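Enquirer: Listed after this line are the structures, all set down as structure tokens.
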Structure P
């Protein structure tokens, strides 16, 4: 029996029981007591692609499961052998979780009604998915303690404004890092989030490495793998640093130490993606946002792991010219160095050329 006021929808290859009144786009205001947002289907699709490519993950926790949409889809579409606990401390949401378990006849999903921190004080998992309404900061320590050896965590942050520089004081309070507005703020925000996870992992004598990290729509999302030992923690902390951004010249300088009070960071300067995992991922036709998944996956595979990007409009404004066609710009840049698109902006690009070299090439493009 489905909860009162519910309806069924199809997301990907799964039929879900969700509140009839729910969010359909944006960061979403809570519509009704039980939260479900249709726009997060892409986020859930990426989880399916990733866990389908990680057979070593046997147990998973959907930490704040809401309706159980992610857990249900993972159980049906990613890995039928994956044992999943779908947890939410709200009794009403658990009614939806149980309804989806029954509706889809799942034997590999178990509903749980606990405070996340209490649950993770007793149990550990190969994978923990943390997708809260807002910042994940209060729950990160429990997640780090609840992961098995070489376990993975998928963490979402929807407080993009503090992380990307709109509210730097709030970012400093929450994440212990200075954010600042910049043309590449969506990447620095993502790297501040990862840097925070790295610092929390280090407190448990654990290091981490990024499996996949991205910005989309109204949120940041990262998947990290934890590595036990103090040595790994030290190696991870060594990958944190700062970016100095000069608004007047457009210059970006990466530094291990904090150059000035204006520096952005500390943030993660290491790779955003594990290329081997990306190579094993595929965008199957059953995914709800299949075309978008395929496009992002290809971009992630090709994206240079440089901790910032330039924007076509930014460079054009600096030189007081019209923006160049991206295909012609890429052709010219690739003749002088490496260049790639970035997932964080449709008009953004990454290159290993210096800013002076980039400006010289930009001027030469017809």
Structure Q
């Protein structure tokens, strides 16, 4: 889904989606430190997966849009964009970003008048601009983002908050396929061997992530759920795993397919009880932060994904999507998928059925 790259000492994020226009969306991560850039990218990826952030329509640093100094209510529409852009320049925003703000605000100014004072604007003024019948929903969402940023910065957030952001349609999940999983695991093993030869890591460091991400693929576990798996949760005799503290706040039992059971058999060296199943040799055996674990594995997954040449749109969460997609491709119903994935709504599960049908149609057409 996303990758990171260095441009003249500063790091940028690049999101990719073949169904969007443009297919690639880039923005600065506002740091020259690689570790910090990777951490920020992980946060953006997680927000994107959860539907809380869209790099094509949202400002990645919208929390920084509050005015440094209060803007007088008598400030006109024309004056507002000038002081806003001056502030963004001081913050180090790129010329293209500022140009986009000016472009959208210029169109908005044409609707409401440049001499109109901000205090006189009404939600209806913004709504008619955002929901213009002559533009697509994606364009409307872009207008909502840019105009909203200026209004919030100038202290008029109540205007934009009263206007709902246009819906741009549901996106199908980005599912990892098994061949892509194998390629990513190979890169992790290569990295481990290289570091071992140079004395850069201890035995089993780095490579311990391989069974962890494979297990996630064969169980559909979320990153935080993977972090919490202890040996006391595993019942190989009954071929099941108990999931605690899942997203819904409940606990449930899921079946363990043979590939998942084989991973556990290989990992177990007599351990049991509250010891974590997936961990590095130097990690704490019984207590840790599930969020930090997820972020660490997610960052390493992204690094190996990029090395393997796998599409950047595929994230750690893509392993869970891959599990559900395999269920759908093998004929599981939406109800069965809902149970296996522990979804709150069958509508979420239906996305995988739709995606499996699209793949089947595409593969069938290619045969003719």
Structure R
């Protein structure tokens, strides 16, 4: 049984990939999560059963209803292993008290102080101490899980699916986006959330109006920061377009000249993986798991540093050879990452270890 909370991004993609791989390997897979995740990722089309369980992204009075629904599915399905993805799903699964092994993958770290930060830490402790195995998407998450009581915490990098390209040419993609010929195209992809620090990117992009030709900045994604960002773009007259959710990230990467990640924290950042795999030179913040992920395959800057971002982008836009060399290093770094098949193999070995069955088969 795979359990996830609300997701339109990397966690949902990972669960969808896992559901498909396990189903293809002959495993009976049940996915429990919000109905919107089934609409977005189509787990049933990947061979899994789906049962709607509304686990919101943040603590909510309806949480105990979700716990009861997970408990009912545990009784109905009687799974050999429960694998929850993210702390919210891990909490629901832990409180449902499965009799089989519970694996929880941690994808994110707490970014809030005060009461919300303390609540998050309490959830971490409960989930860590209830899990048979805790998997961290980055080394700092593994260390944190151990610090709050996990008896068995392991590093388990999450592979990013390779973005698919359509048959559209780069010229047609740029034209469809309204990017003038010769204008540099800067791309970022991610959830519109304060963690991504897109407000910093917008404020710095406003400086680039003085460049000739003026770069165009595209941000693909949805999320709660949309209205604030739209207002900021309008106020600063920044050359930034919010694209919303896109199914053509591979085409966007191929059409772009430079990728940017401005997050204040990330584990194994999805767009960073997509950019390097697609040969897109990348500027990214040196936070969380990003440095260990990208190595020398990206230009790293400090978080919340507008001047550092401005300088790095200007240098790369002015030097096509430097961008090409960076893209080549990025491709080489991406070749060292585990792919989806390797990730699947590792997880199946963990499941087999916990259930005492034979290995990969």
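Enquirer: To test your reading of the models, identify which of P, Q, R gives 1.4 for distance in nm of label points 7 Å out along Cα→Cβ at positions 59 and 163 when calculated.
Expert: That value comes from structure Q.
Enquirer: Output the label of whichever structure in P, Q, R has the greatest value of mean count of other Cβ atoms within 10 Å over residues 187-194.
Expert: Once mean count of other Cβ atoms within 10 Å over residues 187-194 is tallied for P, Q, R, the winner is P.
Enquirer: Another one. Can you say which of P, Q, R returns -10000 when helix-only ellipticity at 222 nm (-39500 (n - 2.57) for each DSSP H run of 4 or more, over all residues; to 500) is computed?
Expert: P
Just so you know, all these numbers are worked out from the coordinates, no wet-lab data involved. All of these numbers come straight from a predicted model, not from anything done at the bench. Cβ atoms are built from the backbone, for glycine too; each structure is taken alone.
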